[in-house]
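Please treat every number below as a calculation from the coordinates, not as lab data. Please read all numbers here as calculations on a predicted model, not as lab measurements. Cβ atoms are built from the backbone, for glycine too; each structure is taken alone.
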Structure 1
Amino acid sequence: MKRRDFLDQSSMGFAGLLVAPNLTAVFPKKEIIKSLATSTPYVLSTWNVPQATLLAGEALEKGSQGLDAAVHGVAFEEANLLNTTVGKGGAPDRDGNVSLDACVMNHKGDCGAVLAVENITHVAALAKDVMEKTPHVIIAGAGARKFALEQGYKAENLLTESSKAAWKKWLEKGNYKPEINVENHDTIGMLCSDVYGNLSGVCTTSGLAYKMMGRVGDSPIIGSGLYIDNEVGGAVATGLGEEVIKTVGSFLIVELMRQGKTPQDACEEAIERIIEKQKGKPDFQVAYLATNKKGEIGAYSVHRGFSYTKYFNKKTTNTQSNSVY
């Protein structure tokens with residue numbers, strides 16, 4: 001089997017283990033992996049998410065393509081009720097409704113996204129379905145939910161009792177300024193380099209806590225929350241999406257790497273582009289994570305507290321990034 005034929009035929013071969021429509025993971029035979037493998041796989045994830053990163057890494061080791069592995073990995077956090085910024089259990093908007101956003105991008109430049117989706121937990125997988133099963137790149141709101149149900153996704157109440165209690169406490173203050181994480185969990189962005197030497201990525205989130213209904217940040221916007229160019233590298237963003245969107249941050253980082261900058265230098269310049277537009281010290285967090293085709297890594301944030309998780313050689317490690325402040 002030719003490498004290109006295998007990669008095209010297996011693009012849907014590994015559906016996330018926790019995704020409702022398909023619970024079966026399918027991998028190529030070991031002899032096929034051995035004949036086509038060219039690289040040591042690795043995974044990069046925003047924040048301290050060892051289990052999600054490990055799941056993606058293990059999938060890569062078994063021959064999964066990068067995008068399939070990334071969707072599988074983030075599905076763990078989407079279903080993790082203790083993670084209040086991704087998937088089920090995510091913080092609601094100011095009216096008490098949980099809505100989710102996600103996007104995906106593969107090594108061929110194909111991409112898909114869903115915006116403001118209610119009652120569907122695994123929106124990263126749904127974004128992949130948009131990419132693979134529709135002629136569109138983005139589907140939003142009720143349309144995205146309808147598409148999910150047609151594909152066999154299970155509708156669920158995403159508001160947990162603990163998230164509901166936190167929302168009610170927030171309401172007591174009467175302060176409708178959204179809360180912004182500086183040192184806590186936020187959007188999960190994941191970059192995967194598979195055994196075939198290809199880069200893919202995923203970004204998934206429940207968005208800004210107590211946002212206005214209908215608000216969408218950078219996470220599902222290709223070029224802002226995520227961007228992949230398989231000839232150059234990839235980048236993901238986390239933090240206040242409004243600021244990431246203004247500079248199309250992930251695309252900027254990949255273009256800077258194309259010009260010869262290292263991932264670290266590119267991340268730092270992207271953060272500086274945000275800082276220079278502020279009057280004084282920003283009261284929000286933005287962080288970037290990037291890698292190039294050489295396997296070099298960059299990470300940088302506005303404030304201290306951002307860390308990323310890496311899978312390499314069957315081990316996961318968490319590293320604190322440098323920051324401006």
Structure 2
Amino acid sequence: MPAPPPLVVTGGAGFLGRLLIDQARRTHSGRRATSIDLVDHPDPTVASVVADLAAEPGVLAPLLTGGPATLVHLASVVSSGAEADWSEACRVNIAGLISLIEQCRVSGHRHTVVFTSSVAVFGGEFTASPTGDRTKQTPTSTYGMTKAIGELLIDDATRKGFIDGRTARLPTVIIRPGKPNLAASSFCSGLFREPLQGKVCLLPVPVETPLVVISPQTAVAGLLALAELPGDALGAMRAIALPGLSVTVAQMLDTLERFGGPEARDLVELRPDAGIAAIVTGWPGRWDDHRARALGLPADDTLDTIVTQFTPTPAPEI
């Protein structure tokens with residue numbers, strides 16, 4: 001069996017990046033993996049490049065000359081952070097991706113690039129019905145705008161033969177350990193993480209708010225599986241909605257109570273935040289992921305399954 005291609009993960013020292021590298025190396029013992037991030041990868045056995053890819057694209061060049069590689073592009077300014085700083089969101093999320101594609105183009109090899117997009121590329125009236133791969137992109141946030149542009153860049157660079165690209169539209173990933181980050185959806189993890197550890201969680205959106213969620217384990221498995229699919233299976237339209245569970249905040253609270261009892265649910269305090277609500281309620285609440293499921297990409301069974309996988313131990317937030 002041929003050795004898998006080297007793996008390069010931008011944002012590799014973050015939570016999902018660490019999980020992805022660990023899973024890839026467990027699946028293929030001895031696989032070479034490199035993290036590119038603003039900080040060192042915590043595992044000393046993982047090659048680590050500390051750099052800002054958008055400002056220092058040349059750090060990629062030595063990793064791309066030895067033959068075709070697989071790149072998973074996780075590095076991003078997240079939703080609330082992007083809304084607060086338009087220039088930085090465009091620099092990191094758009095210019096950073098363009099730099100990555102350009103380094104692949106001039107490397108002399110056709111690399112597989114997995115770009116992580118989001119439910120946030122959709123918004124407004126088009127989210128009233130099930131949202132899927134053929135739904136028009138209508139982002140209602142800066143973060144969603146940058147991800148929509150990224151999807152188009154991946155499609156065009158693939159058409160031109162610069163890369164073998166594919167885009168994973170990620171549902172909201174829960175449950176992330178550690179502390180809340182600048183994602184507008186951060187409360188979705190906090191709603192379980194904090195109460196199950198005896199801490200208060202502030203809920204910024206109405207309980208009837210619908211969401212599409214995915215576990216970290218399934219998200220990572222989906223990214224790796226997407227990287228291995230033949231390009232012909234995806235066709236010209238390389239963006240695909242990873243399988244997700246459509247739930248409401250009320251259903252999440254019911255699940256929390258089943259796991260932690262009424263005392264855990266009582267630790268969730270409604271604290272409306274108009275800014276977060278404006279972002280989150282613009283996202284789709286019903287997910288048409290039949291294409292991903294037909295391709296055999298992994299899916300979570302139930303919300304209970306996701307909560308069962310959560311280990312409430314601190315982890316660094318990058």
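Could you tell me which structure in 1, 2 was used to calculate distance in nm of label points 7 Å out along Cα→Cβ at positions 248 and 304 as 2.0?
Source structure: 2.
Given structures 1, 2, which gives the highest value for distance in nm of label points 7 Å out along Cα→Cβ at positions 40 and 208?
2
Where does the value 19.2 come from, among 1, 2, when Kirkwood radius over Cα pairs in Å is the thing being computed?
Checking each candidate, the match is 1.
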